[in-house]
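Participant: As structure tokens, here come the structures.
Read the figures in this text as sums done on the coordinates, not as results from a lab. On a predicted model such as this, the values are computed, not experimentally measured, just so you know. Cβ atoms are built from the backbone, for glycine too; each structure is taken alone.
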Structure P
């Protein structure tokens, strides 16, 4: 079954304006669009390398609840986004003039 749209009592200028509005809406959507990034999982070694610390530090932070582990079988992973989220700014960021 074919579907069609019949435009009655619209001038070519009105049709053109409607298409321009549609094009503007599409441009706005494109500007705001951010593709969903897949969750990146890191091994303990990768987290230790990323944070420039020992595996024992990763183990201690995990036991203290600072890092949230995920696992499959006997493998442990961490979400990169969660690792980055637990990092907090330290000190006063004001610069002296």
Structure Q
């Protein structure tokens, strides 16, 4: 879609929507916000943490100490990625 003068139009990204996507699947919001490679790395890290959390005896500790902070980071990162994209395109969010 282009504007009257042929310049491409950009639409604002909604940071809360991308944060919600990362709440559901850590890394998904970053992926959807345009940081494809980093989003895939986060998803791979999620798979690794989930595998380690399945270990007997120590798995719950890995899940709490590593998994929960990682999840929170993914939510924050997706939100900030959308905000930065908007700022680069002159959109206040």
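Participant: Which of P, Q yields 2.1 for distance in nm of label points 7 Å out along Cα→Cβ at positions 25 and 73, as computed?
Facilitator: Q
Participant: Among the shown structures P, Q, from which was the value 13.0, 53 of Rg and Dmax of the Cα atoms in Å, for residues 9-56 alone calculated?
Facilitator: Here the read-out was taken from Q.
Participant: Relative contact order in percent (Cα under 8 Å, 6 or more apart) computed as 22: which structure among P, Q?
Facilitator: P
Participant: As an exercise: helix-only ellipticity at 222 nm (-39500 (n - 2.57) for each DSSP H run of 4 or more, over all residues; to 500), calculated from one structure in P, Q, equals -14000. Which structure is it?
Facilitator: P
Participant: With mean count of other Cβ atoms within 10 Å over residues 17-24 as the yardstick, tell me which of P, Q scores highest.
Facilitator: Comparing P, Q by mean count of other Cβ atoms within 10 Å over residues 17-24, the maximum is at Q.
Participant: Compare distance in nm of label points 7 Å out along Cα→Cβ at positions 65 and 81 across structures P, Q and report the one with the greatest value.
Facilitator: Top value of distance in nm of label points 7 Å out along Cα→Cβ at positions 65 and 81, among P, Q, belongs to structure Q.
Participant: Kindly point out which one of P, Q the value 54, 23, 9 was derived from, the read-out being semi-axes √(5λ) of the Cα gyration tensor in Å.
Facilitator: Considering all the candidates, the number was obtained from P.
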